[in-house]
1. Of the structures labelled I, II, one was used to calculate Kirkwood radius over Cα pairs in Å, giving 20.0. Name it.
2. Given a value of 0.05 for FRET efficiency 1/(1 + (r/R0)^6) of positions 120 and 224 (r between Cβ atoms, R0 = 30 Å, to 0.05), point me to the structure among I, II it was derived from.
3. Here helix-only ellipticity at 222 nm (-39500 (n - 2.57) for each DSSP H run of 4 or more, over all residues; to 500) was calculated and came to -11500; which of the structures I, II was it taken from?
4. Given a computed value of 17 for relative contact order in percent (Cα under 8 Å, 6 or more apart), which structure among I, II does it belong to?
Structure I
């Protein structure tokens with residue numbers, strides 16, 4: 001078991017480092033909400049105008065805000081969790097595909113190309129979901145196949161097309177039976193199905209009007225709070241407003257990040273790590289499994 005760093009792995013360190021990230025992201029908003037709160041407190045504390053009021057209205061608005069935030073967070077988390085399940089399917093399908101190719105396809109150039117293409121598919125899908133494929137991520141497939149892929153607009157489909165072309169070549173050469181060909185094609189079809197699920201999640205975001213109205217509601221709520229708290233807290237009302245606004249907007253910010261789970265924000269899924277895991281598993285299958293030519297001697 002790897003040794004943990006007692007400082008960087010501590011809950012306290014993680015809490016402050018993560019909160020620091022959110023504070024940096026919300027710093028301008030926090031500044032703008034502090035200004036009107038300070039003005040209202042100054043008006044009240046210097047006896048220019050008594051702006052205190054019953055807390056009933058802020059309390060009612062707070063209850064409504066809580067419901068809206070729960071809905072927003074749950075909706076975003078559902079998308080994040082669905083994406084995680086789909087990526088779990090990508091890991092399992094890629095492993096199964098690589099193992100079946102290793103056990104069914106005769107040793108040779110085509111077998112090596114098939115295993116490399118299976119390992120390249122997750123990298124291509126990852127960047128396809130991020131609006132642009134980085135060919136250097138899967139340079140291990142070779143320059144010739146990379147050039148073929150560059151003529152396509154949809155690179156994951158292009159990779160799957162190359163996979164199916166090579167499976168057909170092995171079938172025509174007698175390297176695999178019709179039944180084995182169908183079993184291998186099932187994995188190729190499953191990769192396309194997984195890609196479609198990822199694209200559906202990517203291309204169906206939350207309506208922008210919902211997020212916009214929620215942010216406006218939080219802003220209005222932050223402006224209303226001082227009227228209900230100022231008689232009790234005085235100047236401390238400024239801190240209370242900033243804290244409430246920070247917590248509410250942090251939830252919205254995190255929800256916005258996790259509803260796009262394939263990106264590179266801190267709350268997104270570890271897609272790069274998943275792709276590396278798949279590639280490493282396939283390399284292990286290639287290097288440590290019993291070669292096809294030796295199966296009859298096992």
Structure II
């Protein structure tokens with residue numbers, strides 16, 4: 001098992017799965033600019049590693065993430081735009097929300113992502129997980145959408161993600177009401193898939209992540225992109241066009257030929273495609289720049 005410790009996260013890789021762990025337990029894994037940058041690097045790393053087929057995002061200790069690090073005092077949010085580590089994330093006069101940068105990086109992941117929420121997830125802790133494909137939680141978790149109590153609005157692109165996950169009415173109730181959502185309510189709303197004890201959380205997350213390792217890596221990456229990007233499509237015809245482009249790109253690909261041969265020969269397929277060699281660009285206007 002390969003394991004690297006950074007200033008604010010841990011990265012562990014083995015058996016086809018990368019585990020990215022928020023690792024500021026003395027600060028309840030509060031989110032800061034360094035954590036944002038290290039998360040970007042960790043997801044870049046998992047994308048580039050062809051031995052990794054899925055990612056787990058979790059936290060150290062008893063808390064997943066207590067939200068933004070407010071140790072800067074009353075001017076914490078006002079100072080964020082002056083943080084030199086964020087300079088590269090400016091687009092002209094646009095100052096970018098750091099939580100959104102991480103969420104969009106997760107959205108752009110070429111590998112499936114499972115959030116294993118080990119405890120309370122507040123603020124950005126409750127919004128960054130929305131871009132994950134599957135979310136499970138320990139029975140000690142709760143989710144805090146407390147932005148209006150901080151004089152702020154929901155961030156991390158959650159005004160796009162949250163209504164798609166739990167529905168518009170529930171999303172409005174939770175955010176306008178600055179709600180702390182109990183784990184049972186989160187389960188009922190579909191925010192999380194299931195709950196378990198904290199001891200069982202990572203084994204369960206690894207079992208779910210393991211389901212994503214059996215298919216063609218390129219087809220899996222393309223499927224993830226298609227499902228997420230079509231979530232905002234105006235008409236099913238848009239999805240039909242993308243489906244058609246994808247099938248045309250893959251119909252004679254080595255993994256497709258191997259899958260058919262394996263089916264006919266009643267054996268397991270041996271997929272050889274590598275995400276690092278490229279995923280077909282099926283988007284009418286080209287994939288364009290990444291958004292993180």
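1. II
2. Checking each candidate, the match is I.
3. Clearly, the read-out refers to II.
4. II
Bear in mind that the values in this text are calculations on the coordinates, not laboratory data. Treat the numbers as computed from the prediction; the structure is a model and nothing was measured. Cβ atoms are built from the backbone, for glycine too; each structure is taken alone.
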